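Pasting the structures in now, so scroll down.
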Structure 1
Amino acid sequence: MSNDPGITRDEAMSLLKEHLKNEKLISHCVASEAIMRALATKFNEDPDMWGLAGLLHDLDYEITGEDASLHGAETAKILDEKGVSPLLSDVIKKHNAEGLGLDRSTVFEHALTCAETITGLIVATALVYPDKKIASVKTKSVTKRMKTPHFARAVSRERIMECEKIGVPLNEFVAISLEAMSGIADKLGL
């Protein structure tokens, strides 16, 4: 299968802004992109392809909302109509494998799932700091909060732990994610 995603980052960003109006959701997608680019580098994969998966994974969220039986599938339809790589559409669908009755099996699929999920825990952790800055957050702070179920309770610890399915221990995954998000903290307002 071709490594050409079939869409540029600028085109993806325009598409994202066309479909999402919630700035926090757009920031979540940009944060997911940064982590996916970092993971692609770690695994010697294509950072553009992986980054686009992170950027576009919630493209349909304002259409599907909490309906897990549609989330991801609607994004795949939109991307398929645009001629985007089937690999990209498939990985995006599988970040919601549970809701769509699919299975995740590849490093790319597990990476997107854990990457997009950890953004919520990192942001929640940053927001309890006095300066509300990602730069102040340490790996240990995030891993400690992983063990506190009432902290950011909507964030699935199980999905974050998929990092281990791709051979990345939690501490290393948190460190990679923090570094990636710190690099774009200005874009995230954190």
Structure 2
Amino acid sequence: MKKKLTTKQVVATGIGAAVFLVLFKFVAIPTGIPNTQVNVAQSWLSLLALIFGPAVGFLTAFIGHSLNDAISYGSVWWSWVLADGLYGFILAAGLRPFHLLRGRLTAVKVIVFNLGQMIANALAWGLVAPSLDIFFYREPALKVFLQGGVSTVINVLSTALIGTTLLYLFTRNNLAEASLKKED
């Protein structure tokens, strides 16, 4: 049976991709390694993927990253666009069983989130992006694995800091809303 995106997921993807694009384009700090920067868009993507699921995680990154590349560089670097989308998909699919957004954000949930994002980042940036760079663009292996390694470390650290903060704020807000009662 085919599973279609809900209206909520389509809207989340559109808004998520727009926010991702703005964060990716305007809130980035260069690292000194070509085409590699500290970016808060990854943390935004992590939260969105956990809230709305793997398909929204993939599509948000795929659309947002594609638009950024097209606007910024005049062409799309598909290997990194696909890696970004896969990060969103892998994170959401891998962490879905843990229900990280239900209830309080405990220390165990923070650890699970960060282990999950480390694995998703390592797969996306340490393996998929460099491998596709070599396959699609015939880039030198040493160069792309250096970029992928730096990106993995940067994304793990920034997502640990910013992503965990976003999760905390989201769960705190959800607890406040859940405790509201309708007056008669």
Structure 3
Amino acid sequence: MEAITVHTGTTIPLMNNNIDTDQIIPKQFLKNILKIGYGKHLFHDWRFLDDGSPDPSFILNHPERQGATVLISGENFGCGSSREHAAWALKDWGFKIIIAGSYSDIFFMNCTKNGVLPIILPLDARKKIATISPEEKITVDLPQQFVECNGEKFNFKIDSTWKQKFINGTDDIDITLNYSDKISKFENSMPSFS
């Protein structure tokens, strides 16, 4: 997992409430088990017109928003089905951080396990961040647990275990591999049944 300590980037505000995983990545695109290749289908039904051309009114299609790494959204982000592909699609698009008012529990965990940092901020803070211009950047300081926008800092909470995993760039598999010597020793101590 890629480490996140202090991240500075541009934003995309998509302030809808109850954005579900079928809106994030529609079911017809869930055709492989790889974690890549889903970004091109992110928010498909909103990004594209019926003829398949990009909808110029949708914010992810705005030229000045390309390369944004922080998504600002509403309440209950990632609700609906538990598809892990939603986190994969957001990451594959290029989002490193999502700032919302609340999350579906399963989606929140899918993000943390796939290297997308989910942050919870109150509505007034998100409204301020959502109004900045496309070229303005915000800074997320994970060690100090704040988001800085236009000189104003908004503090957020995060579980200390997940905080350390993001800062160190480690996932559950990395942590398990730290015990590989002990695991091997245990396996070698087991009787053979051949």
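Rule-based calculations on the coordinates, nothing more; no lab input. In this text, all values refer to a predicted model and were calculated from it rather than measured experimentally. Cβ atoms are built from the backbone, for glycine too; each structure is taken alone.
From 1, 2, 3, which structure was helix-only ellipticity at 222 nm (-39500 (n - 2.57) for each DSSP H run of 4 or more, over all residues; to 500) = -18000 calculated on? It would help to have the intermediate numbers written out before the result.
Details: 1: -18000; 2: -23000; 3: -8000.
The read-out was computed on structure 1.
Could you figure out which one of 1, 2, 3 the value 9, 33, 34, 14, 6, 3, 1 for P(r) over Cα pairs in 10 Å bins from 0, in percent was computed from? It would help to have the intermediate numbers written out before the result.
Numbers: 1: 10, 40, 38, 12, 1; 2: 10, 37, 34, 14, 3, 1, 0; 3: 9, 33, 34, 14, 6, 3, 1.
It was calculated from structure 3.
Computing mean count of other Cβ atoms within 10 Å over residues 50-57 for each of 1, 2, 3, which one ends up highest?
Working: 1: 27.2; 2: 22.9; 3: 8.9.
Across 1, 2, 3, mean count of other Cβ atoms within 10 Å over residues 50-57 peaks for 1.
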Out of 1, 2, 3, choose the structure whose coordinates give mean count of other Cβ atoms within 10 Å over residues 122-129 equal to 18.6 when calculated. 1
